[in-house]
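Undergrad: Multiple structures are listed underneath, in structure tokens.
What follows is calculated from the coordinates using simple rules that are stated; it is not laboratory data. Model, not experiment: these values are computed from the prediction. Cβ atoms are built from the backbone, for glycine too; each structure is taken alone.
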Structure P
Amino acid sequence: MQKKRIMIVILGFILLFNVTEMSFGVGTNPKNIALSQSSGFDDELVQLAIGGEKFSKSVMVKLTKNGEPDIVADPISLISKTQISCSFDLRNKPAGVWDLTITNPKKFLFIKKEKVTVIPEAFSIVATPTPIFRQIVPNRGLNKDSIKVCIQGENLNKNIVLQLIGGDQTVITGENAEVESDSSLTCFFNLDQKAPGDYDLQMKEANGRITGFKKAFRVDVYSGVSEINRDIQSLYFPLNQSSLSRTQLPRLEHDLTVLAANSNLYILIGGHTDERGSREYNLKLSARRAAFVKNYLVRHGIDPKRIKVYAYGENFPAQKGHAQIDWEQNRRVDILLLETPPSKEQGILHISD
């Protein structure tokens, strides 16, 4: 009789265990699977919601592909018998189509049994498009503080690490990056006490890919004159004209105020054109533009002995492109203040290569 009672208790326990486990899907295959998304990039962590039926408390989820190591979801959170939340680390994983495998494990005493559901070709890992660099604005800064820059291009994303690499292998890593769109990314570079010179821009992606751009940024030595020059504005001219439009006069008046307030410094006026027209024509046009600005300054009280005028023609564009917006930026006069009589070369040092 005692043995019979023991057997009844054991059978009751087994029955209770199976009923409880069956209610959470153990011993049955997960079914009616639906994913919150079916793809992700190879440089990101993906948070995936999986709907379905018969998920057990110990459910396991992974992505599988022939010839490749499994990508196991971690962590996994069982929201209910019909919903799972899990994360996949897709960084540096091979692009392509992967199967989704969901397993309900079962263990009772020494017996293990798994109920597996495989959803073929349920998820795709997509190779992240290579970032394309257009320009960095501004493209230079003084080695005294931090500067905010905007990287413009294509296929930019939040996982890109931006670095400036100097000729002496100085590395300046971008901080507080923010993605405005896939074509615009901002960050801060701390230039304090950094070596002056040209720096390459390096984009390091989460998937390990690195893209570099030569001489994209320049660090200048800070001085009081450098700070003043940052306040001087370039002047832009209409096509084939050597006089300024009314819209540019406030800029010229602003520059006049700065120059007058620093009467101990020399003034360099550099004339420039866009690329259209012959080289000879552009050289003469740039000279006339520089002369126009000089004459205005002299008429308004600037000592002509302080001024040196140079014509650069089309040779040193501010923008390297060949569109209307680039040409508008290149038809200009630049003004610089210097502590010594200016040379022609000094008029182009502030222009990026």
Structure Q
Amino acid sequence: MLLSIQELEASCVPLPEVTQFFAENPHRPADWNDVASVRTSMSAAVAAFNATLPPAPDIVESEITIAMRDGYLSTAKVRKPLSPPRDASSPLIILAFGGGFIAGDRHQMAVEARAFVRLFDAVVVNISYRLAPENKFPVGWDDAWDSIRWAVANGSSLGADPQSGVILGGTSAGANLAAVCARRAQVEKLESEITGVWLNVPSVLPRHCVPERWRERHVSMQQNENAGVFPAHALRSVNRHCGWDEDSPWRSPVNSNHPLKGLPKTFIQVDGMDCLRDDGLLYDELLKRVGVESRCVLYPGCPHAHATFLPGTQVAAKALVDVMQGVGWMLSKTILADEARKALDLPSDSC
């Protein structure tokens, strides 16, 4: 999605609802140089939010361990229908959490995971991966790939039918993992093909990877230098913690020597008040220009991962409904807004 500089600037202006939310719920900026405090605050926030969710008697939840290439056992959370479809046609949806590669866990995205189970009779696997800085690049990326490969190969043992669809998805850092693992699957084939990739506020295009002709449009780091939730200096801290190879295919999906053409359907969500905004917008444009079916939704005036950080708002509800419809598109299933709201436990009059 190519926007003019003026349109990009306008997307940085907070919506009235966003301004009101932060006035009523003051946001204390995280110190991304202090890894321990970021982990503690993020885990506490996720636990507190999940505690507010209503019971889900229609969903079976469990945890499994997956062996990584070095023998490390990684824990994943699995959700599936209490009453599976009679034709055993449950697609497999694999989600990777966000947190700048230094924080976060499999307990994120509970709302989305539950809704995917309800709308698609899906088996949803929230994977884990080891975090930086203790585990430098590419340990976490290898973990994500090992978990995805295992889940696809063993989907039937979880109650899924990967032939009915395989979706990779994630938020922020997790979206990077989904994007680069989808690229890796072009080279190292999985036992079932990936049907679609959901990228929520992805980190996929560091500036040196942006085509020269578009670099004037890769300005979100400057325009959102001090934006709330995840300002530009936070991303610079994350880069230091990760210690990654900027030219590695694990760093950006465009670093692979394999052509972008042939990637599965991709659904991208981008926030205007986000230093990662232009990564998602320009990656969408790159995909479309090589014939990949890609849909991109921009949320002007919203901060990074606003569906997570602005719970209860209309803009958060809209983003969640959009996810359900976007994944439905990738699975060739039409989802009405009312259906999505019900599956998400949202009020019928939201968004």
Structure R
Amino acid sequence: MTTDGNEAEHLSPAGRSAGGDAQPLLQDSVPSITLIDPSVAASNLGDFIIMEAVRRELAELLARLRCFTVASHERMTRFSRGLIRQSAVAIVGGTNLLSSRMWFRCPWKLTPLDGLLCRRIVLMGCGWYQFQRRPDPYSRWLLRSILSATHVHSVRDSYTLARLRSIGITNALNTGCPTLWSLDPERLRTIPVEQGHAVLTALNTYFPNRRLDGELLQLLCRAYRKVYLWPQNPADYPYVRQFGLRIHYVDPTLQALDELLVREAGIDYVGNRLHAGIRALQHGVRSLIVEVDNRAQMMGADFGLPTAARADLAGIAGWIERSPPLALRLPRAAIDEWKQRLWASLGIVEPAGGAVARACHPAARRAECGSHDC
């Protein structure tokens, strides 16, 4: 970009001619979007895995538009609301942001004032916070107020889809979490079914169960020659240390996790951190996600994600010895439809080759917009 006095020239992919020559666009002609980002002001590395996938799947869109970012896990300021009002659309990325009680311990820190945002927010792979009763009147009003009535929403599972429909929000598709979208079911079918020599685990300290978590760790220590623990949240490390088992601790970074999954041939994943397990699948690692809440349970039922009930230690032990071939069922038609309709609403022709980016696996190619300012 060059600036001379009050004049500015902006070159972008949206301003290229059919022959590939760059055509200048005035800055004011470039539409704006806002990403509502759960990885801002967050300590859970799972939120970073989600947002990496969100930015990767939207990379073609983000390359053509001005992009703002606001936090979902903190209350919006007047400035944040102003960014959303300036935007053609605000996309909220993944995680458990929806609830039947949006006023009580909800991860998405919305207030009644946010209900004035003119239905400009679009969901991208968002899910419902646990299994809950029917949404209360305030939550129904708030969600119907902030969620776009003209765009199509993308939700994580069929439970979330049913909850939205119960309050009259019917313009939604069950696409699964964006972290699944780049997985290749054919490639995953080649994952070995026999037990590896080492295992990676991660434990969810939001829902601790000392007895069942201890039994799982002991099972892993008996079954594998080497057990690794990746602390996805700062509380995970001291929690696991209490069990006094011989476990190798991985540095609490995505880079350290990726390096282990690439370096350690013959490693399995068995743990109850959902996105640590999905990250392992992104690397083509044999994985079993132990269910601790509705997320893994519903994604297992809807899409064939390999999961097991937390109390089913016998079933987990059987899977460790030999697992069935992985048969992931991605809702590709719903994913493509959501992306195509979002692209069209912003006046952008979908990229050649289809709306969905099908990378081999995310660790091999970081999203181009990895920073919070896009």
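Undergrad: Given a value of 6, 23, 28, 22, 17, 4 for P(r) over Cα pairs in 5 Å bins from 0, in percent, for residues 141-180 alone, calculated from one of P, Q, R, which structure does it belong to?
TA: Working: P: 6, 17, 28, 26, 15, 8, 1; Q: 6, 23, 28, 22, 17, 4; R: 6, 26, 33, 23, 10, 3, 0.
This value belongs to structure Q.
Undergrad: Upon calculation of Cα extents along the principal axes in Å from the atomic coordinates, which of the structures P, Q, R produces 68, 51, 36?
TA: Values: P: 123, 39, 36; Q: 52, 47, 41; R: 68, 51, 36.
The structure behind it is R.
Undergrad: Figure out for me which of the structures P, Q, R the number 7.6 belongs to, where distance in nm of label points 7 Å out along Cα→Cβ at positions 101 and 253 was derived from the coordinates.
TA: Working: P: 7.6; Q: 1.7; R: 4.0.
The read-out comes from structure P.
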